[in-house]
Structure P
Amino acid sequence: MELRQLKYFVTVATTLNFSTAAKKLFITQGTLSQQIKQLENELGSPLFHRTSHSVMLTDSGMEMLPIAQKAIDASEECRQKIIDLRKSLTGTLNIGLTSSFRDLLKGTVKDFVRQYPGVKLNIVYKPVKELHEMLEAGEIDFMIAFKPAAAYEHVDSEELFTSRLGAIMHRDHPLASSTLLTFNDLRRHRIILPGSGMQARKAFDRFVDLDTSDLDVAVELNDPETIMSLLHGTRLIAIASSLLLKYDPSLVAVPLKEAPRNMVTCVHWLHDAYRKRSALKFVELLRCNKILYE
């Protein structure tokens with residue numbers, strides 16, 4: 001059997017639709033059906049049960065799927081290792097980030113593209129749950145996100161740097177000169193809370209024993225850039241990571257007595273997966289630049 005046929009089989013098995021699979025593979029449906037039939041003939045067993053309305057995996061197909069996927073992954077790993085043996089780094093490096101790091105890595109990205117012009121960077125911003133799924137599926141080489149409360153299964157997490165959850169406000173705000181604030185101090189002010197699902201919000205909910213109805217919450221959102229813009233020309237205070245200060249020097253972060261002292265940023269790798277040289281070089285640059293973040 002050919003590797004190409006295995007890829008065809010996996011695509012049909014994951015979509016359960018020959019038409020959709022053919023479009024994803026950029027081949028005709030007739031060609032796809034022919035290749036699957038040849039594979040089934042070679043194996044001596046049908047892999048799909050087809051009706052006029054549906055496609056389902058047979059028992060043989062279900063047993064074949066993880067084997068085929070493993071063969072495809074091994075082939076891709078071999079191809080990437082060969083690429084990495086070249087003196088100059090090439091290929092594509094796929095990186096996943098949560099929205100908290102939207103602008104934070106600009107310096108490292110600039111350094112990387114200057115030093116390794118042969119590598120194309122593909123950077124995606126997603127919620128941490130989606131990034132974890134992409135990492136498991138091999139769609140990204142690593143992800144950068146805050147350290148989770150419980151370790152991810154099948155994932156190795158390496159600490160990069162730390163930040164704080166605090167009260168972020170413009171330098172002109174009346175509380176900007178404070179050295180420490182409590183949530184009682186914030187009750188007289190309108191608040192921006194990180195949106196549900198953001199790791200800053202998870203840290204807030206996990207460590208802060210406070211009914212948010214006691215606060216005058218003006219906005220809840222999950223985009224750091226919008227949070228920054230709302231702090232200009234207003235008396236709003238954002239409960240957010242001090243990473244926001246890296247984006248805008250006109251903002252200040254006042255520590256909150258009840259909030260966690262440290263939020264640990266990690267690079268997350270799929271356990272036992274091959275790590276591209278380009279990925280290792282990118283993380284190496286991140287570590288060199290960590291003084292910029294702490």
Structure Q
Amino acid sequence: MTIENSVDKKSIWSAFGQLLRQELLPVLTDLRLAIVMLLMIALFSITGTVIEQGQSVAFYQANYPEHPALFGFLTWKVLLILGLDHVYRTWWFLALLIFFGTSLTACTFTRQLPALKAARRWKFYDEPRQFQKLALSAELDNGSVNSLTQLLQNRRYKVFQEKDDSLYARKGIIGRIGPIIVHVGMVTILLGSIWGAMTGFVAQEMVASGDTFTVKNIIDAGPWATALPKDWSMRVNRFWIDYTSSGGIDQFYSDMSVLNNQEQEVDRKTIFVNSPLRYHGVTFYQTDWGISSVRVRVNKSPIFNYRWRN
């Protein structure tokens with residue numbers, strides 16, 4: 001009885017494996033499907049860029065009202081139901097990334113690697129008709145195998161020569177490796193996107209020049225996000241703006257320091273657009289600025305601090 005069950009299980013797994021090879025793999029490795037999935041990922045990524053992510057319900061109610069609905073259908077309710085307020089962590093977007101990565105991986109192992117293996121084999125032709133079937137062929141009236149060998153080597157062909165004056169040369173193997181490298185790079189990016197969406201967080205702080213702060217105001221976080229380390233803080237040493245000759249704003253700058261528990265500086269950088277400060281996996285960049293308070297001190301008088309209230 002045990003032997004029969006074992007045989008039945010082996011038959012089931014064999015049939016299942018055959019089904020995967022014959023039915024699922026051709027679908028996964030279809031180039032048209034990969035293009036469609038790539039376009040869908042691009043479309044949803046654009047949606048996540050256009051629609052503000054991780055905001056409160058009140059924000060979406062104010063900006064995406066039911067009457068009138070944006071484009072006639074996009075309201076705050078539709079937006080929240082579809083998860084468009086956190087596109088990059090929705091189950092359907094992550095499933096799309098996983099499916100696309102699976103397709104690339106299957107294509108690599110079923111097509112690209114076998115093509116590379118086949119291209120590395122030396123193929124020797126013995127009959128003239130075999131050469132005539134090639135896309136390009138020619139006959140030389142004069143010359144020698146040795147002179148042809150040197151000519152091919154000068155043009156970066158890899159040459160193999162037998163004792164009977166048979167000669168074979170090839171190049172372009174690197175072209176077979178290129179798609180594999182592209183697939184590995186894309187899968188790595190997809191894995192990084194999934195990991196970042198599940199473990200990352202977004203926080204926002206309004207900090208005046210000279211103030212020290214720790215990140216507490218987390219407005220959006222993935223389900224696997226860990227708590228911030230408590231053994232360091234940040235200080236904004238100075239904030240300033242450079243202007244153009246015509247009076248327009250050229251660039252915003254923030255001189256920032258990372259402080260340990262003893263308030264000693266362990267890192268420092270001046271950040272500006274496209275140049276954030278990174279420390280222990282946390283990226284700090286400036287998104288906005290405004291006048292929140294004014295500090296006044298005359299000679300040695302106490303500092304008078306006036307703050308604007310909304």
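Just checking, which of P, Q has the largest value of distance in nm of label points 7 Å out along Cα→Cβ at positions 45 and 237? Ranking P, Q on distance in nm of label points 7 Å out along Cα→Cβ at positions 45 and 237, first place is P.
Could you tell me which structure in P, Q was used to calculate Cα extents along the principal axes in Å, for residues 149-268 alone as 83, 48, 30? It must be structure Q, since only it matches. Computing relative contact order in percent (Cα under 8 Å, 6 or more apart) across structures P, Q gives 9 for structure Q. Tell me which structure, out of P, Q, gives 36.6 once mean projected area of the Cα convex hull in nm² is calculated. Answer by label: Q.
Readers should treat all values here as calculations from the given coordinates under stated rules, not as data from a laboratory. Note that the structure is predicted; figures quoted are calculated from it, not measured. Cβ atoms are built from the backbone, for glycine too; each structure is taken alone.
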